[in-house]
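J.: In structure tokens below, several structures.
Rule-based calculations on the coordinates, nothing more; no lab input. From a predicted model like this one, the values you see are computed outputs, not experimental measurements. Cβ atoms are built from the backbone, for glycine too; each structure is taken alone.
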Structure P
């Protein structure tokens, strides 16, 4: 790492400043946050925060800014450490910040990254798993906030694991799910531009221009984390559809070229895709919205284990009026492989 600023889609990661002390004291002083850390004292005072800022290595310790507000701290020296203020939980911010810091580290070093969490800290566990940390083992450390020794789950991320996990290549019996490539644009434009597809997709306008198709792909390209969309292609063949995942709560989508309807591609692609998503991103559940008239997609989701939860109106970019959709939810333990 270096003291340069790291910018992500939603965050700015930059060296700490004396003006951060009040925010640090307020956010880390919350017991819900500090109970999962081992080094800071509790209660945590403004003086503690000022000392921390004065002694933090600007090459290794960065403040996390979200929407112009100080949200937490991340560091990568000998180990990866981090904390996020409670108002900023549940938005995927720490995964985004840690991905940027780790990418910067591996850009100039092959040295493995180590980290750990106190058992029971599910949020931290999920962050590390999403980032690809492996080799879980037990060690102990003294916790200043708790005033006692605690067990730690210690994990490691190698440069090889990091680079492999940044890729996306899901093979099924007949299909390959992969990031979009330059050669996909014309096929995507033709497939997604058909009214039978665009009228079912809230994000695809109709008519679909080539420029709009290019922008759609660029905005949803795979970058190692949710949200993203990916190409569905026949093995060693052209693009035949798209799968995607994102949102809060996490939702999924797909469409298949009408020329290939009726041959089971949708079910095959989504089976492979969801199996990979549940494992890679440690998801507990996903949702999906299906047009009320799309009986085929409703059947596909039911075969995969989705359950209809309610109906609602969803505004689509293809029509002025809202579309009636059925909302579905799939709990990880209910996921089925119908092949």
Structure Q
């Protein structure tokens, strides 16, 4: 799918306003100093304690762009904050030298996207290094076609009209923070396809409802659920891992529980999920407990079929802009 950028001032202003409204909910404001390469500035920041990041937007900070920056320092305990990443967007037209851009898909959905322009003024940190690190979900890398005919790859952060936008941005901010920490420490960044015994967060971008109208939104939604499930399993004391499989629990060298996440209950998603659980589980000895993670209860016939196949159903729900798993303890056994 090829995305198109918003270039009209009125469209960008609307997207910027929608993003601001979504992000303000549930935040605490602090007046703090923001440090950057040429000095610092005092500004009001908004802290999402539940998601662990602060943000500030200022359309007047620069002459040609909306200043949108984020960080992970806790402003409740610090007066000077460091910027982790910026998603600055132009007032109008095209500016590929800055990181952020609002894009629209074929269904008219508008997203915040990033061109990978990750700065920091330190060796090993930059656009090329970030792309090479693969510190993002490959499925969220899409193509944007500019008005001049050029094409660029972008990372889709999330839909701007989603109540869950804070979760989208929180994951992106943490991924960039990890990339920077690895780059400055000299650690080798491990590419996703080589992962076997550790968990790598997926990018998020949830929306309302059980049936996202586009593939991109479904992918974003998928990342939120997988990441929150990993966190819930970790809190419960389990070693949860992912690779080509959405998530699984390791006990020593044994896979004890295998999870497959689908963000809707369509027949296609059910068939895919069941097939993946059966195939991935068949190569394990002993066979793991297979768990199908979905946003609602399948119909009666499907539930009976799943039971005969030995597949448990774990329902996820949205509460206050985040994902919860009310029946997790039960399906773990």
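J.: Please state which of the structures P, Q yields 16.4 when mean count of other Cβ atoms within 10 Å over residues 32-39 is computed from it.
T.: Label of the originating structure: P.
J.: Of the structures labelled P, Q, one was used to calculate semi-axes √(5λ) of the Cα gyration tensor in Å, giving 41, 20, 20. Name it.
T.: Working: P: 41, 20, 20; Q: 36, 22, 19.
Label of the originating structure: P.
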